1. For which of the structures P, Q, R does the calculation of helix-only ellipticity at 222 nm (-39500 (n - 2.57) for each DSSP H run of 4 or more, over all residues; to 500) return 0?
2. Taking Kirkwood radius over Cα pairs in Å, for residues 43-122 alone from the coordinates of each of P, Q, R, which one would give 12.5?
3. For structures P, Q, R, calculate distance in nm of label points 7 Å out along Cα→Cβ at positions 11 and 131 and state which one comes out highest.
Structure P
Amino acid sequence: MPQPAIGLISHGTSSAEGSAVIEALAQAVTEDLRARGLADEVMLGHVDVQHPDVAEVLSALVRERPVILVPLLLSPGYHVHVDLVEAIREAGGGVGADIRLAATLGPDPRLARILAERLPRLDESDHVVLAAAGSSDDRANAACQDMAASLAEELSRPVSVGFHAGGGDRLRDIVEQKRRAGVRAVLSSYLLAPGFFQDLTETIVADSPDALAPPLLYKSAKTPSLLVDIVRDRIISAL
């Protein structure tokens with residue numbers, strides 16, 4: 001089989017910092033794949049907000065070799081099961097194109113290791129909450145629960161999950177409940193990069209003793225090698 005072309009598909013963001021760190025991840029993945037002889041053509045695209053969008057990526061990549069789309073998304077929700085599947089169907093319809101959809105980045109125990117490194121020093125009385133965006137797709141929310149279990153195992157302490165939207169317990173409600181009980185809530189940001197939801201989470205802990213960790217990627221931190229490993233593994237699994 002010829003080397004596949006790779007489309008790395010992020011959510012997309014209007015945040016300059018978020019865009020920069022996603023581009024840095026894409027560059028790190030590209031260098032890794034080329035060094036290992038796994039792929040030489042890699043293109044970054046987005047399901048929303050930014051361009052190129054998924055259709056533009058597929059138009060540029062679909063030729064006489066397989067194309068693997070890798071969702072740079074943490075959970076398999078609407079964007080994966082609807083947006084990406086539909087884009088692949090439209091791009092491959094009638095031309096016999098070999099377009100494959102890889103798994104999302106999460107859940108994965110390696111993400112728990114990165115999340116644990118992002119947390120501030122924890123006191124025994126602190127309550128850790130995995131702060132997630134949330135989804136209308138129950139599969140995505142269940143994946144967040146799995147991720148919380150992995151983080152709990154990594155930290156050897158309980159971790160609950162709070163969502164901004166979709167199904168499940170609301171993040172703001174959990175934090176306010178812990179605050180009334182005199183317990184500091186420490187939020188583990190289950191987001192790939194800075195942007196709307198990180199800003200929203202910051203408003204929840206503002207002017208309080210509660211704490212919020214940075215997301216998996218942020219400007220002053222080097223792209224985690226574990227994250228590059230996860231992307232590579234998703235590609236290999238799709239070959």
Structure Q
Amino acid sequence: MARPDPLPDQVFRELADAILGGRYAPGDALPGQRAMAESFGVNLASLRTAITRLESLGLVSVRHGDGTVVRDWREAGIEILVHAVVRPEGPDPELLLGLLEARRLLLADAARLAAERGGDAVLSRIAELAARVPREPDDGEAQRLDFAFWSAVVEASGNLVLVLILNTIRQLYLARGELFRGIVAVRVEQAHAYAALAEVLERGDGDAAATAATALAVAQEEGLWR
């Protein structure tokens with residue numbers, strides 16, 4: 001089986017970084033495709049593949065007669081987070097804080113719904129993971145288990161939109177796991193918080209579940225900044 005051509009990916013990343021980093025402002029026209037292809041040392045097919053990806057993310061629009069015009073990436077869909085939060089020069093502090101705040105709110109609402117709607121099977125899975133995360137000695141595996149724990153909570157909410165939003169966060173979380181490893185740095189000292197959330201979910205107390213989820217999410221954020 002032929003391997004995917006890495007050149008369009010490289011061109012896409014460089015152009016996306018230039019747009020997200022402000023080198024090109026909304027309304028700016030990118031150089032002509034032939035000029036860009038020559039600049040990147042790629043053929044037109046590779047360049048056009050990269051441009052198509054940029055367009056699908058909402059970073060540019062291709063207009064006949066006007067060329068490729070940069071759009072305001074803040075008007076793009078949530079998929080842009082994967083590329084916007086982590087920049088070549090390091091994480092964007094404002095976006096990272098916003099991501100964590102949105103995560104906290106999402107998890108609290110998901111926990112509230114999970115307490116009201118969760119079935120026995122998924123609640124049992126949550127309880128199992130709540131016990132496993134604090135005991136896991138390996139940081140990388142603990143991180144995977146922690147995400148599985150929260151994914152189960154969101155799944156138990158029965159809200160597909162919340163599931164899809166979390167799936168987008170997963171792409172960033174797992175692709176740049178080292179950036180978020182501090183989230184599980186507090187897992188041993190927060191063992192009671194995992195257990196408390198699992199317990200109130202089992203009890204069906206929505207308000208208590210939202211409070212417990214918020215408390216655990218905040219503790220994890222604090223671990224991230226240590």
Structure R
Amino acid sequence: MNKNKPMIGKNVKLGKRIVWGNNIVIGDNVEIGNDVQILNNAVIGQLPFKSKILTRQSKVLLKTIISDRVIIGSNVVIYRGCKIGANSIISDLVAMRENCTIGRNCTIGTGVTINLGAVIKDKVRIMNSSHITSDTVIEEGVFISLLVGTTNDNKMGRSAYPMKGIHIKKGASIGAGATFLPNITVGENAVVAAGSVVTKNVPDNKFVLGVPARVIKDTPQDLK
């Protein structure tokens with residue numbers, strides 16, 4: 001541990017050989033593993049603010065856990081109850097809302113936003129400035145390119161609607177700038193081409209393209 005001193009809350013457990021940047025805030029009920037690097041201005045264990053205008057607020061907040069050998073970039077904000085698996089990289093300017101889970105060996109690119117309750121499993125790569133909506137599930141080995149948008153509200157906040165994130169299954173690949181309507185499932189080893197607008201489920205092992213996206217062919221072997 002170097003000489004920089006973070007602001008540390010209550011009930012915090014710190015591992016060995018943590019490298020601290022400047023101006024770091026660690027909230028209450030946080031556990032940080034060994035050999036973790038935390039860069040300048042990061043906030044871990046942030047309590048969500050309360051407001052009557054928010055559509056959703058988490059009622060139960062779990063412990064925040066940062067596993068061994070995680071790297072957390074500058075100006076990252078990780079809310080209370082998030083869990084990050086070993087060897088993952090959380091790049092600069094990432095924002096994770098409460099109770100999200102990121103698996104082992106993941107890469108989360110600069111400026112990615114992850115909303116509450118999202119589950120991202122092992123070996124997932126999400127590139128810069130993509131948005132992962134609430135309650136999304138992303139299975140192992142998925143690749144998501146930059147500027148991908150996922151949604152969970154068909155009513156666009158105008159009336160009551162049961163919000164449903166998307167489900168991207170194992171080994172799927174998502175091209176740059178693709179957009180997903182709520183409650184979509186993308187099948188195993190499927191490919192969504194850049195710029196596509198996905199309005200219905202994508203079958204396993206299929207390549208989809210267009211606005212709206214439609215099946216063009218089977219997934220090529222070199223993309224599986």
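Please treat every number below as a calculation from the coordinates, not as lab data. In this text the structure is predicted, and so the values were computed from the model without any measurement. Cβ atoms are built from the backbone, for glycine too; each structure is taken alone.
1. Only one of P, Q, R returns 0 for helix-only ellipticity at 222 nm (-39500 (n - 2.57) for each DSSP H run of 4 or more, over all residues; to 500), namely R.
2. Matching structure: R.
3. Q
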